[in-house]
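I've put the structures underneath this note.
FYI, it's all coordinate maths here, none of it is from the lab. Every value quoted in this text rests on a predicted model; they were computed, and no experiment measured them. Cβ atoms are built from the backbone, for glycine too; each structure is taken alone.
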Structure I
Amino acid sequence: MRLFVSVDLPESLADAVAAVQEPLADAAGIRMTDPTQAHVTLVFLGDVDPDRVPDLERELEAAVDDARVDPFEARFAGLGVFPSLEYIRVIWLGVEDGHEELTRLQAAVEDRMTAMGFEADDHEFTPHVTVARMDHAGGKERVQSVVRERSPTVGTTTVEEIRLTESRLTDDGPVYETRERFPLE
């Protein structure tokens, strides 16, 4: 099963995420993410043997304890891209409030996951919500213009948990299912 660890945005923010995507809709080469599945990926685990899931869940519970993060407010606003405006692969919504807490959670989860043998990310963690991916540069100028000219605010939510999420790839795009929830204390 294909797994990742996430902080999910509530469905109440889905319309606001869709509004962020709207100005990008006519850009060539863009694949939008499903706004009802918007989330911040803390750690992508990839393909995991189902037999490892119980150990994984124990380690994620310990990671939440390690991070020592109480429930907090996260505010989602602003646009950016990875890796750069000249070579765009991902268009993302930023995190204004809650950045520090998300970073602490990510570090604790990554520490526990690498101790289990999972690969660590090869880049510094930037809390974000992916709103679109760029398959080719046809719409690059449109994306550059939107990112430079707009700074949308999607909203605020209380983050009370992290999730172990399964990603099933389909012809219509990925479908996410929460496997387990780990409350912050």
Structure II
Amino acid sequence: MIAMIRPTLVIFAALTLACGIVYPLAVTAIGQALFPAQANGSLVVQDGQVVGSRLIGQSFTAPRYFWGRPSATAPMPYNGAGSGGSNQGPLNPALTSAVRDRIAALRDADPDNTAPVPVDLVTASASGLDPDISLAAAEYQVTRVARARGLEPARVRALVARHAERPLFGFLGEPRVNVLALNLALDAH
């Protein structure tokens, strides 16, 4: 019996050491060496302070800022620990009500804007943490942001164009703008 237990315990210890210590340390070391920013959460640092991450959306509600995609995380918006969508289908009255409320908030913030509201400004993503908005969503907000900051819309539009990220490899995904990076660039002007 002991002859059978000893090899089992040796294999258990070896696999625990390899999979529980060596492998995680190796992956961490490789990540830190080759991709240090990504391995540390793609943190955005301004004036020595961490102001956010390029990977997680933040709540901007002041008219002078571009607003991101709504968050469906709980118990608070853009909660990385509570990532997940609302799982509300298109016929769910709660989703319809939330979309109506979001459209009303956008219209209240910019009553002169009669353009159709881009869908990504009124619906949450699957993760509830999207840091990016479409170029259409950014364009929809240009006039409001420019007016609130006392800037020419063309200047704000140029800033959006400068921060636009193209699809990966030119065809994967859609053109987009990172809301945090754009708002920080606006504050720098």
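Set I, II, criterion relative contact order in percent (Cα under 8 Å, 6 or more apart): the highest-scoring structure is I. Of the structures labelled I, II, which one yields -8500 when helix-only ellipticity at 222 nm (-39500 (n - 2.57) for each DSSP H run of 4 or more, over all residues; to 500) is computed from its coordinates? So the calculation was done on I. Ranked by distance in nm of label points 7 Å out along Cα→Cβ at positions 72 and 112, structures I, II are topped by II, which has the highest value.
Ranked by FRET efficiency 1/(1 + (r/R0)^6) of positions 8 and 104 (r between Cβ atoms, R0 = 35 Å, to 0.05), structures I, II are topped by I, which has the highest value. With Rg and Dmax of the Cα atoms in Å coming out at 22.6, 83, pick the structure among I, II it was computed from. That value comes from structure II. When mean count of other Cβ atoms within 10 Å over residues 32-39 is worked out for each of I, II, structure I gives the greatest result.
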